[in-house]
1. Of the structures P, Q, R, report the one carrying the highest value of relative contact order in percent (Cα under 8 Å, 6 or more apart).
2. Starting from the value 14.9: which structure in P, Q, R was mean count of other Cβ atoms within 10 Å over residues 39-46 calculated from?
3. For which of P, Q, R does Cα extents along the principal axes in Å, for residues 103-198 alone, calculated from the coordinates, equal 38, 30, 28?
Structure P
C-alpha cells in the first residue's frame, strides 16, 4: 500500500525546480526550500480524529474531547499549523490571489497523507468545501476546490466538485467565537447527489471545526459512512 501510493505521488510530481513559496529562493518540486520547510512542518503528536495537540500522550492516541464527544468525521490530516508564516501565506492566497501557495502547501499535505494511509484505504472521492455563489463571484475562485484539484491529480482519486453546495451566504468567520460560527453555519450546506461510503472533505484551514462539522452532518445523510478531513492548516 505504501509503495503503490508513493509511486502514484512521485509519478504525478515531476522533480522540477521552483521558487520557494515563502522566501522566493530555490526549492525542489515540493515548493519550499529546506529552511522554510523546517519552519512550517508540523511538530509534536496530534489527536488522530480532530487534529488537536496531544501533548505527551502516545502516538495514535485520541484526545479526551473526542472520546467524550466525537466529531462527525473520523480523521483530520493537516499539512501544518495555522501560525506565522503559514497564516500570512494563506491570507495572501485567499485575498491577494497568490495561488502558488496552493501547490506548495498541497504538496506538504501529500506527505502527511502518504504517512497516514500506509495501511488503510484512501477515500473513494474528494469533496471540496464549497463557497456560496456570492462569495465565489467576489473572490473569483474557491481555494478548497483548487486544493482538491491538486490532490485528485496527484492521488488519482475522483473529485466531486458539485456534490456539496453552500446554500447559505454566511458572513466571514474570522474573529468569531465557536458558538457564533456554529450558529452562522447551521443549514449552510446541501448535498445534491449520493456519495460514496468513504470521502475526504477538503478545506484550506480548520479552526473551531464548525464548517467541517456542519458539512459532515449533511454528507452523512447521503450515503457516507466515513469522513476524513484534509486541510492545509489547523489551529
Structure Q
C-alpha cells in the first residue's frame, strides 16, 4: 500500500499560503550553503530566486522540497512541518503533491513522450488508460500532442523541456519546483517554454518556485528574491 500524507484535523490550513520556510539553515560539511532563509509561497503564485552558480539557490530549492534536510529552521507544507514526516511520507508528498522541472529535462529514454508525462500518475497508482489520457491532455495544451509516441531522443531539446513541464504538472501538484527550467534552451525556446509553463500552472492554481540566473525569466514571476553566498533577500518591485 502506498503512503499518503494525512494532515490532522486540528491543523488549520491557509487556503492561500501553501509552502513556508522560516529561518532555515543548510550545511554541506563545514560550508554554510543556506543562511537563515525565509520565504512564503501562495497558490497560483510564481516566485523566482535569482543568483549565480554556487550562490545556494538550488540547495534552497531542494530544502523547500524536503529533498535536503535543514540543520535549523522549519519548512511547512499546508501547515505541517516537513520534519514531522517520516521518509515514506516525504516520498509520498514529493510524488503526489509536488512537481519537479530540471534544467535538462531528465526524461527516461526508454519511455515515450506520453509515458514520461504519465509517470507521476502511474507511480501514484493510477491505471494506465486514465494516466495516459491525462498525459495526452497536458501534452496537447503544450503543443506536443503529435509527438506523444516518440521517445526523447526523437524530439528537440525544446520539446523535451516542454515534456518535462507536462510531467511536472500532469498530476495537478500543489507546488512545482523548477531548477533552471530554461537554462539549456536558446532564448526563443526559453520564452515559449516559460510562457506555457506558467500559464498552465496558474490555470491550475499551482504555486511555482523557480531558480534562475536569467533576469528575463525572473521578470515573469510575481515575486523575486536574490541569493548571494547563501543569503536570501527579497527584491523590490521593478528591481532586477
Structure R
C-alpha cells in the first residue's frame, strides 16, 4: 500500500475514535508526519469566527490572525473558490501582487512554513475551508507525491472536514434545513440528470473518487440504501431540483 493510501486509512481510523478538537489535532499531525510533512492545518470559515485546528506553532497562529492575514492569504482565496488542490511555496508567494501577501509568506518563512499543499473544501451556505499540509524545506519529492496522489490528498481534506463538522459542532443551525453540503447536492443533482461519476467529475473539475465520496455521504445523510433512492428522496424534499 502506498504511503498516501496508508495515511488516508490512518486518518479514517483515527477520526472515527476522535470526539474532541485536541484529538482531531493529534490525528491530523500523525497523518502529516506519516506523509513526510511537518505541519497540518484545517481552517474553516462560516458565520462565526474562523475555526483553526492545526499543529502550527501557537505563536504563528496568533500572529496570523493578529495581522488579519486571513483577509489576504491566497490559500484562503483559493479555498473560497472550491477548486481542488493548490501547491504553494515560499518563493512563489512573492509573485502575488499585494505587499501584505508578500509579508505573509516572509513571516511564515520565519516560522518554518515554506512549502505546502492545500485542499479547497466547499461547505455550502457561503461556508468553506482549507486543509493544508506544510513543510519547512521545499522538496520536489513532496510535490511529486501530491501530484501523483492528488485524489487521495483531496479525500484526506474532505474527510477531516466532514468529521469535524459532524463531531465538533461546526455546522451552523441554518444548515438544518438541508442535510447535504453544497458539493453533495451538486453531485446528486448531476446524478439526477443521468450523469455518470466520470462525467460529473469532468464537469466539476475533480476526480471520480471525490464525486463518489460526496455521493456516498449524500446517500448516508439522506438515509438511502442506493443512489437512485437518494436522488428520489432529495427530489421529494426539494433538496435538489
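1. Answer by largest value of relative contact order in percent (Cα under 8 Å, 6 or more apart): Q.
2. P
3. The value was obtained from structure P.
Since every read-out is calculated from the coordinates, none of them should be taken as a lab result. Note that the structure is a prediction, hence the values are computed from the model and not measured. Cβ atoms are built from the backbone, for glycine too; each structure is taken alone.
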